[in-house]
Each structure stands twice: as structure tokens, then as C-alpha cells.
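Asker: Scrolling down, you'll hit the structures one after another.
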Structure I
Amino acid sequence: MKSILALYITNVLLMSGDKATQIIHIFSFVNYFMPVLGGYVSERWWGRYKTILWISLSYCAGHGILALSDAFETIDAKTICLYAGLALIAFGSGGIKPCVSAFMGDQFKPEQRHLLPKAYAAFYWS
């Protein structure tokens, strides 16, 4: 998505290249900062499974808002959809990222501990 985001911002929303770069960098920062909050929510209140479930809905809603933003005629409405969609995607990925890797580790029995390094290597490689 980030590969065409700059084109969408400059060609459809008619913003400058500098503004597109700023939006993408802020989105990237929030996207990589939110796992701290997602991990806290998971450990403190919901647990990994509920966090993945409920926060995934936010992630999907963000992509839905971005997809449906083209239905609006005005650039202002599309811009609002851009900001709302990116915020929901960043929030959603922040809830998913810290839980999925821990969830994968939970799948191994104690006698399978020797397989964990291989599994995590494949997970992070993909």
C-alpha cells in the first residue's frame, strides 16, 4: 500500500510531494510505534487472542475507508478518509504485530523448543 500512497496523495488529492512525504513518514512512525500500545493492551486487559480479533477489525476498517474514499466527490472528503483510514490501519497493525509473534511461540510444546529458532527465522523472513 505504501508504494502507491505517494502517487495517490499527489495525483488524486493534489497535495505536494513534500506533504505526501510528510504524511507517509508520520504514518510509518505511528505504524511502528503502536505495537507498544498494542502489547500493553494485550498484556493488561484483553490477552493476545482478543487483541488480535478486535484490533484486526480496526485494521480492516481502515483499509475499507481508504477503498471507499473514491466514492466521494470532493478532495476534502477524500483527505478526511485518507487520514482516518491511515490512523485506523496504524492502530490496527499496532495491535496485531506484538501478538502474532508471541502467538506463534505458544503453538510449540516444550519438547519442540528446538524448532523455535527455525520457526521465528521463517516468520521474520516472510
Structure II
Amino acid sequence: MPSNAVSGGPLHERVSVIIDTLYEGLISSDSRAIETLRRALPNNRAELERHYPRTAAELASWHQSWATACQKAFADLNVDPDRVREVAAFIPGAMRGITSERQLGTYSDLDQARRGLTNAIVAYLKNSGTP
């Protein structure tokens, strides 16, 4: 996610941009290819690092870049940095679940699911910082 993708604007807008940007990225053919390759890798971190050290390093750098982008996205708002880290930890998995539903076919309204996730994150982060 570009670091300027969510600069400025109210909390709800920033969260919505993050969710929508990830959704669009995760439904791309490039992302589906990456996910397919990742499924073939060991899910045990030590085993991944031992057998595929460069791949493990790249995945670790993605994680760090994502965490940094999330911190920057909310740095000027009154939100608890610990909550931002928690949200940064679960958003990728939540978004993979929503995109998986899209790929598998579903009766759920996935736009509604994204709005609900956005609203839940906003409620969790809103005014969570120090007074």
C-alpha cells in the first residue's frame, strides 16, 4: 500500500481506503498467483527460513512495510498505537477471507462485509488514544 494512500482525512475515510485498496489488490491475478505460491511454502516460520531464507526475508519485509504503513496512516489521529498494531495484524487475514468468499462464490454481500469490517475497525480505533 502506498504510504500516501491514506494521508489526511477522517478516520472512517482512511480505514475505508485501506480496506478497499487491499480488496482490489487481493482480487488481482498477481495476488492470486502469489497466494498460490505461498500455499506451497512451509507454514512453519523456522522451516521456511531454513529452506527458503530469501523468500522468508521478503515476506518479513512485507510484514514490516505493512505495519509501518498502518502506523503512518493513523499517526496524526487520536488512536492508540497498540490498537493500530492489532488492527494491522488482523486486516490481511480478514481481507483474505472476504476475497476467498468471492473466489469460491457466496450468497453473502461482500460489499456489505467490507463496510461492516470498516465500521468495526473505526469503532475500535475511534478516540482510543490518550486524551
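Bear in mind that the values in this text are calculations on the coordinates, not laboratory data. Being a predicted model, the structure only gives us computed values, none of them experimental. Cβ atoms are built from the backbone, for glycine too; each structure is taken alone.
Asker: From I, II, which structure was distance in nm of label points 7 Å out along Cα→Cβ at positions 12 and 116 = 4.3 calculated on?
Answerer: Among I, II, the structure yielding 4.3 for distance in nm of label points 7 Å out along Cα→Cβ at positions 12 and 116 is I.
Asker: One of I, II was used to compute Rg and Dmax of the Cα atoms in Å, for residues 36-75 alone, and the result was 14.4, 43. Which label is that?
Answerer: I
Asker: From I, II, which structure was relative contact order in percent (Cα under 8 Å, 6 or more apart) = 30 calculated on?
Answerer: I
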